[in-house]
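S.K.: In the part that follows, the structures are each spelled out as structure tokens.
Every number in this text was worked out from the coordinates using simple rules, so none of it is lab data. Keep in mind that what you see is a predicted model, and the values were worked out from it rather than measured. Cβ atoms are built from the backbone, for glycine too; each structure is taken alone.
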Structure P
Amino acid sequence: MKTSDFDYHLPPEQIAQTPIEPRDSSRLLVLNRANSSITHRVFRDIPAYLRPGDVLVFNQTRVIPARLHGHKVETGGKVEFLLLRREADQTWRGLIGGHNVTAGMRLRFEGPDGSFIEGAVISATDDAERVIRFDAPLKPLLDRLGEMPLPPYIHERLADPERYQTVYARDEGSAAAPTAGLHFTPELLVKLRDQGIRLAYCVLHIGLDTFQPVREDEMDDHPIHTERAILSADDAKMINDAKLAGGRIIAVGTTSVRTLETAALRSAGVGDPYAEGSDVCAWQPVIAIDEPTALFIRPGYRFRAVDALITNFHLPRSTLLALTAAFAGRETILNAYQVAQQAGYRFYSFGDAMLII
């Protein structure tokens, strides 16, 4: 499909600049795939759409203070480095901000308290991606050197950095938050558990592709980057048992979708989900995984694990919008986005939510 097929216009004033309080007071657009009907609710109403035996699958990744500020050691020119993935104890891959940052160049990054670390660029590509080997392990210094990497469309300063973390975030490693989970409060999670909803967890450390627009004319030509996906054996068993008992698997966010579908494809032994003959049956159990995934879900993909999806409203021409279009249908999703705009919903990371059932 053409990338332009996933375009839409959004007035800047509808991009949420600050999170709403409390978390579960955001609006919720409920989209029924069976008849394309739309219902407007508040997020704390979501238990009304779930039933005992359903499983909510959360991505419990935790955002690291991934944005570093510094300068070139030789010239003093300013640079910024957005950490995306640790490749070794002292080596990180990320996105560079600054002019002519080439391989071999030494950089110095400083924190507001005067702490600092230096490193050398050991790999440079034609775009903004760089690999830097630091002179010492970076992770122990991150809280002093780094700042929370809010998306570029958010211009307001975040008073509490924890507000860009889910309440269940545990495993450090993401460059961005799994924003569909930002709407959940501890009280809402307890209510869901008491209602008989099972809570399962996975990990997908969100990396480079979140920050990369689709530049190709054809969506299929976009080279999606790999991200580490983890699903434990215990959580896989919970999901499979619930499915066999008639429960639904509800992914909280597109990253949970990619993890679950990767685990289902591994279970089915499917390498290319778009290849002719890759369909084996309507449902596949998931298996435990801990591996990089480059699964790019777009229209034409057949879902094997996920029955319903909780998600935010995504940027135009993005892989995330393509995923939701694959799940609900492109025209259905674009119509829902238009309805949301007309109803005054807030969009993107700190915006309102959608439940697709």
Structure Q
Amino acid sequence: MPLDSLNGIELDAPADFHVHLRDGAMAELVTPTIRQGGVNTVFVMPNLVPPVTTVAHALEYKKRLESIEPNVTFLMSLYLHESITPNTIKEAKKAGIAGVKSYPAGVTTNSSSGVVSYEQFYDVFAEMERQDMVLNLHGEVPSSPTNDVTVLNAEESFLPTFTDLHRRFPKLRIILEHCTTAAAVEAVKSCGPTVAATITAHHLFIIIDDWAGDPHCFCKPVAKLPSDRRMLLQTAMSGNPKFFLGTDSAPHPAISKRGDKIAAGVFAQPHAVGLVFSAMEQAIEKGVLTEKDVTAEKLQGFVAGNGRSFYRSPNTKGEKVVVKKDAVQIQSSLQNKDGSIEVIPFRRGQKTWSVEWK
């Protein structure tokens, strides 16, 4: 059977460099699942309501998260907004904030305050370059009937902007978040060493047909073609240090996945690492990868080493995990104690690899 040789593998503590933890009761429900998923370091998205646009807000948010789960390292970010100035960047750097996240206006959850034009932020990017901070790009443009842009080509339509930003700010560390297309992977490869990309666990599994029939697989950017999924799987196991895990785990109340307007987001946090292993196992079964492609070294790089190196966030606690094959069943739903919030995990009811802390 695929990957039997990796059953019981020991890894240095994985990290997840793209998570949505929300706030309030939802944060209290989902934040404890970070370590359950085999992760002890996360890069936290700032698209709360209102968005995290000040250093004070980011630090307050971090304290709330730490009070829920003190055994996780939370790397914080600011939401790129017209109120962000070069002085904000200087203040953020001193406060230990890791990056600034850019959302094009209106493309995904809580992005109504997002970017319309990147030119107005050139002085901010220049200061980020000087301060050695990370610019995290949600790589899509808004849908436009006039320009023939939909969710299916919104990412590819953004790539010229992405490569132009790298050209203008070659020393700025940039991450193209949650790549979904072969074109995005090639664009990242074409850039210099200051550019990297995250790949989600769920995009290693799904294509258009999956989210078209299941709202719990619907996210932004949407999954694309089988050929795109093949590229993502092959890239994740290529050993290329530019690519690493960022689950984009995005919990929504289950009711918002059943309404007239479906919320965009896939909740993968409770099984972040196990899902990666299951995806590789499935890829071998389908002939996309071979047993030789999926090595302990490459898995370690993808779920931990590559991202930690880019973010300069080492596993200082020296923690390790043990990953076991198909040892746990993903629960059908996650609810808080009073039942007021319900979230549906990705691949609910299916078996996946388990993760235990040593």
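S.K.: Comparing mean count of other Cβ atoms within 10 Å over residues 131-138 across P, Q, which is largest? Display every interim value, and only then the final one.
M.R.: Numbers: P: 17.6; Q: 21.8.
Comparing P, Q, the top value of mean count of other Cβ atoms within 10 Å over residues 131-138 belongs to Q.
S.K.: Which structure, out of P, Q, was volume of the Cα convex hull per residue in Å³ calculated from, if the result is 143? Don't skip to the answer; put the middle values down first.
M.R.: Details: P: 143; Q: 128.
Attributed to the structure labelled P.
S.K.: Assuming 14.4 is mean count of other Cβ atoms within 10 Å over residues 267-274 as calculated from a single structure, say which of P, Q it is. Show your work: numbers first, answer last.
M.R.: Values: P: 14.4; Q: 27.6.
Answer by label: P.
S.K.: Supply the structure label, taken from P, Q, corresponding to distance in nm of label points 7 Å out along Cα→Cβ at positions 51 and 307 with the calculated value 2.2. List each step's numbers first, then the result.
M.R.: Numbers: P: 0.8; Q: 2.2.
Computing distance in nm of label points 7 Å out along Cα→Cβ at positions 51 and 307 on every structure in P, Q gives 2.2 only for Q.
S.K.: Taking relative contact order in percent (Cα under 8 Å, 6 or more apart) from the coordinates of each of P, Q, which one would give 24? Walk me through the numbers before you get to the answer.
M.R.: On the way: P: 24; Q: 21.
Corresponding structure: P.
S.K.: Moving on. Using FRET efficiency 1/(1 + (r/R0)^6) of positions 3 and 75 (r between Cβ atoms, R0 = 41 Å, to 0.05) as the calculated read-out, with 0.60 as its value, let me know the right label among P, Q. Provide the component values of the computation, followed by the final result.
M.R.: Numbers: P: 0.60; Q: 0.85.
The read-out was computed on structure P.
S.K.: So helix-only ellipticity at 222 nm (-39500 (n - 2.57) for each DSSP H run of 4 or more, over all residues; to 500), computed for just one structure, reads -8500; which one of P, Q is that? Intermediate values should be presented prior to the final figure.
M.R.: Values: P: -5500; Q: -8500.
The read-out comes from structure Q.
S.K.: Next question. Which one of P, Q has distance in nm of label points 7 Å out along Cα→Cβ at positions 99 and 283, as calculated from the coordinates, equal to 2.0?
M.R.: On the way: P: 5.9; Q: 2.0.
Derived from the structure labelled Q.
S.K.: Another question, if that's okay. Which structure, out of P, Q, was distance in nm of label points 7 Å out along Cα→Cβ at positions 43 and 275 calculated from, if the result is 1.7?
M.R.: On the way: P: 4.0; Q: 1.7.
Derived from the structure labelled Q.
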